[in-house]
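Some structures are shown below for you to check.
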Structure 1
């Protein structure tokens, strides 16, 4: 047993909050003192580059590659991520070892009481292809403007009048104690991003001790559901440019999985659902969506 375990994280307020959640969970599970886990802040490319969409500057790897390198170089022993920001295909030598219990999966709309209440021709700030496509499908009159940065940065830009409304994950707002901000958007209106609301912990595949310790804090239901959503992404061939939504929940007989793929302008959409026995069975729903999609919509996927 090591004298200290180093947990790598991004330095945003939300990332640090999630790192402390992991730290507390390990301390509770193993009876550790507060000194056993050291939080190590790693600045990522995604934190440095704020003026362009992720798809233009390297995709979701902007959130993970520096933490991956820190793991490889053994500067940290494990890393915490918002699972929706983790690429579908990960390096073989790094494994998703555990997930904390999933929080609220919904988006919250800030700046208007409802999507219908946004003014005609209004601006919505977001950097998410999924949110952009879903909003344009619901309200083709809206204009999408690029919003990136942490929660306070986006809220500040909204308050400065750069947009009429924005969307943020309810889970992140709740973890920051911002329960009063925004109106939750029902999942029936906007299906969330795959893995939204889930916090994941990664470690080196060859670090048996760390993997064993992390197994004690893994929430089985969250892991099953998120792995199903990620299996759907993998079969779709989705990239960070691909507007896709998915949500799996435990159900009688296995997992109830719902999914949606859209064109970037929201004009085309295919939706489907299935009850699956295991996460890997999510691929069948992905195949169905692609088979029903037009050639143009299919081209947004199968990357």
Structure 2
């Protein structure tokens, strides 16, 4: 258990608040423990903070190798950061549907959904802000964003243009009444025609950049159906009950069929592309105002379709 306390600053100040962490059951090196307690800094950045005397333990400066123990209070000084204002950018959008309340966009591979460390601009949110007003529920970094897909996953996203629409769409996600179906190309031949992976997901204890199946994770359920079998690969559709980070990628890896092209969870020997071959093909929800059931479909991106065409000629399972 970790207790985090933020000393709030005036919103006009361009600083992160001083952060304090009270340790009850963590142990290990100071730099490693602190890196795992938050998502703002990497371990190398934490090490730099420690070496520049911006981290104290129980009010005392300590080295990165200091062994953290139960009861220690770690304090990180205020950090000056760049302005958090997100600039609208005139980036072309593939708008599948739009009215006064909602947008449905077909996100290309390679585009980050919202600003984050390492991706301050050129995101979908930057493009959306230029295009139309957005809901404010998720704050300044994720306006309008009801759900996300990974940078290298392509396909459909629903976006809220006002707070009423956002609440309605978020409630549908929570109640699992919306439709989200993906197409994925995976390594190996799946023998079953259909299947379900029901395994909780959380941050990997071995690599903080990854998600993993962990007993203390959040519930996650993925249903899959085989669309086509090749000699060395399988094309499947996946329907989500939950929308955890990297859910499809981790669940399929866990049953021995990692996504083709996945740089994080897949094998080194794979088909080269622009990342994992995963496409959010179908999206369905009730309109937040009219109540009409809406369903949208986005075709496979060219590189995905070209890869399947090539497999039809070279790897078809006769």
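Read the figures in this text as sums done on the coordinates, not as results from a lab. All values derive from a computational prediction rather than experimental measurement. Cβ atoms are built from the backbone, for glycine too; each structure is taken alone.
Set 1, 2, criterion distance in nm of label points 7 Å out along Cα→Cβ at positions 151 and 263: the highest-scoring structure is 1.
If you line up 1, 2 by relative contact order in percent (Cα under 8 Å, 6 or more apart), the top spot, with the largest value, goes to 1.
To test your reading of the models, identify which of 1, 2 gives -9500 for helix-only ellipticity at 222 nm (-39500 (n - 2.57) for each DSSP H run of 4 or more, over all residues; to 500) when calculated. Derived from the structure labelled 1.
Here the criterion is volume of the Cα convex hull per residue in Å³, and among 1, 2 the highest value is seen for 2.
By the measure distance in nm of label points 7 Å out along Cα→Cβ at positions 167 and 191, tell me the structure among 1, 2 with the highest figure. Once distance in nm of label points 7 Å out along Cα→Cβ at positions 167 and 191 is tallied for 1, 2, the winner is 2.
1, 2: which one has distance in nm of label points 7 Å out along Cα→Cβ at positions 111 and 295, as calculated, at 3.8? Considering all the candidates, the number was obtained from 1. The greatest value of mean projected area of the Cα convex hull in nm², for residues 31-206 alone among structures 1, 2 is that of 2.
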